[in-house]
Structure P
Amino acid sequence: MTKHMPDIACQPHQAPQGKLNWVGMSGIELPVLIQQGLESDNHIRLSSKTQAYVSLDDPMSKGIHMSRLYLLLDQMGTQENLTPNRVKAILEAFIESHKGLSNQAFVEFKFDYYERRNSLLSDNTGWKHYPTTVRGELRQGRFECEVSIEVPYSSTCPCSAALSRQLIQEAFEKQFNGQNLDYQTVVNWLGTPEGISATPHSQRSYAQVKVKMTETDHLEISRLINHIEEAVQTPVQAAVKREDEQEFARLNAANLMFCEDAGRRLQSKLNQNEEYLDYWVRINHLESLHPHDAVAIVTKGLENGYRDEPNLMPSMTY
């Protein structure tokens, strides 16, 4: 015989009444499946911290049924690849489970995406870590899904590079002023510590990118990473041999960047890819010269699209 237990959430609410924008849970520990590449059966399982909410539209109700949200996440969020379409199905199930109580739903999956990346020149590979967030919202039947990711890279200051070149020229003039030099003498001098009397300053930098996707898109995190790293050209490295470090130094010299330059590179790259309905980019150069950071913000510029506030995406890792 089933024991009858009271359901307080279904009883009329006698205290001050009012609708609530969101009610739900945060910090839910949930293993999710993330597709790698175009093959749907090629995926990895990652640990996520998840948030799940629905609106409380009935002012007479004491509250929502939080266990229903958790059980739906357990059933629908862990057994199939996380895609925009799957996110939409979860949100629709949230609202269906709260008929008469809610008409909008929100879910967020935050996880660390790891991927093996090739070294620049050597035959090595190594793991790289990318903080990632997948977020979905359903309001009055309108679905939105976005992916946020943070990609580290190196930026070398064009101004300090020019100043360093000037000092090297001055050192050369001081060493060889008025002399008739042969080729080998110059080559030998350039290979000495005196031949590099100044170096430009560079810093670890971060591109924080949010893109909006359609419900029919695949969640190709690796493709988004490629677009970002191809734009900046100087992604940080995992496994590094001497030839890789030398190539990294060459790439930094060939891609001198202010934060404005990096922002425009990302703008150009993302504009070339129509699968991104909208984007928001924050470039962060963690200055080695200053105790503060240099920042650039750029959006796609759509009407009613992402706004250009600097703080829409707080720091993930620093």
Structure Q
Amino acid sequence: MVGGQAVVEGVMMRSRRSYSVAVRRQDGSIAIKKDYLSQPSSKDKLRGVPVIRGILTLGQAFTLGVRALKFSTDEMLRGQVEQWDTKNKKAVENKELSSWVMALNIGFAVVFFILLFKMFPLVVASQIQKYFHTLSNPLAFSLTDGAIRITIFLAYILLISKIKDIRRIFEYHGAEHKVVFTFEAQEELTVQNARKYSTLHPRCGTSFLMVVMLTSTFVYALIPFDSFSFRLLSRIVLIPFIAGFSYEIIRIAARNKNFVLDGITLPGLWLQRVTTKEPSDDQLEVAIRALNETLLLETVEGQLAVL
């Protein structure tokens, strides 16, 4: 399997043992960053434990995604004037995003996520419970909380999709899916071949997020807490477990086709109509370059190695 992620003006592609990031610079050239992925030790038995392996895999994917995003941001910053050096009377270029700024952004994103998708829905559901005593039932409360959370999430995605820069990322997201489909069909990786495929892919991270949203609703119904503080704390503490459990659902759905599993992942495919857009030929070219560079690390003389 190969997969990827859209970044700023580019695409990151990864396979089992390697990855590559391709970014379109302002001058039209393509910047490349590629490397091998660290492989788990054969003695690491946790990699085979369901849910735990999902947490570990997602942790690696998050770390890789942050590195890819930083590289793409750095490439876009190159050439942009940050300030004017009055002493030497010349422009000073902003060459890269510092690590502490990146860490600050990640910290802000985590806090924003908890406040918007964990705390706020819980506050609203708790207020509604005061007027409707039927919500004293844990399942009814959790379903209400989940419905509010999903509504906020969908509204958030729809709103940011209107931002020009975000729309560009969604176009690269579509390019990534089209190129992955081309590879899975064992066709030559060309713009013409990729153009005919859909931008909607069942193994997309968007589908994973929707599965997380739905799974969390039923997991929270099992939490035996009535107080607001304990409910909020449990929602934060259980994030890794729910992510790992959702990973297993996506994994099973990818390997076994039936109407139940297809129904679980279907909302994610619907949402991809917002999070993916039709890419340009230039964007497809970048996605193809990213995958080709990844495969070169996986293969001998360009032929896909047996994994």
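No lab work stands behind these numbers, since they all come straight from the coordinates. Owing to the predicted nature of the structure, the values given are computational and were not obtained by experimental measurement. Cβ atoms are built from the backbone, for glycine too; each structure is taken alone.
When percent of Cα pairs over 19 Å apart, for residues 33-208 alone is calculated for each of the structures P, Q, the largest result comes from Q. Comparing percent of Cα pairs over 31 Å apart across structures P, Q, the highest value is found for P. Of the structures labelled P, Q, which one yields -19500 when helix-only ellipticity at 222 nm (-39500 (n - 2.57) for each DSSP H run of 4 or more, over all residues; to 500) is computed from its coordinates? It was calculated from structure Q. 7.6 is what came out when mean count of other Cβ atoms within 10 Å over residues 177-184 was calculated for one structure; which of P, Q is it? Label of the originating structure: P. Among the shown structures P, Q, from which was the value 5.7 of distance in nm of label points 7 Å out along Cα→Cβ at positions 73 and 193 calculated? The value was obtained from structure P. Where does the value 26 come from, among P, Q, when relative contact order in percent (Cα under 8 Å, 6 or more apart) is the thing being computed? This value belongs to structure Q.
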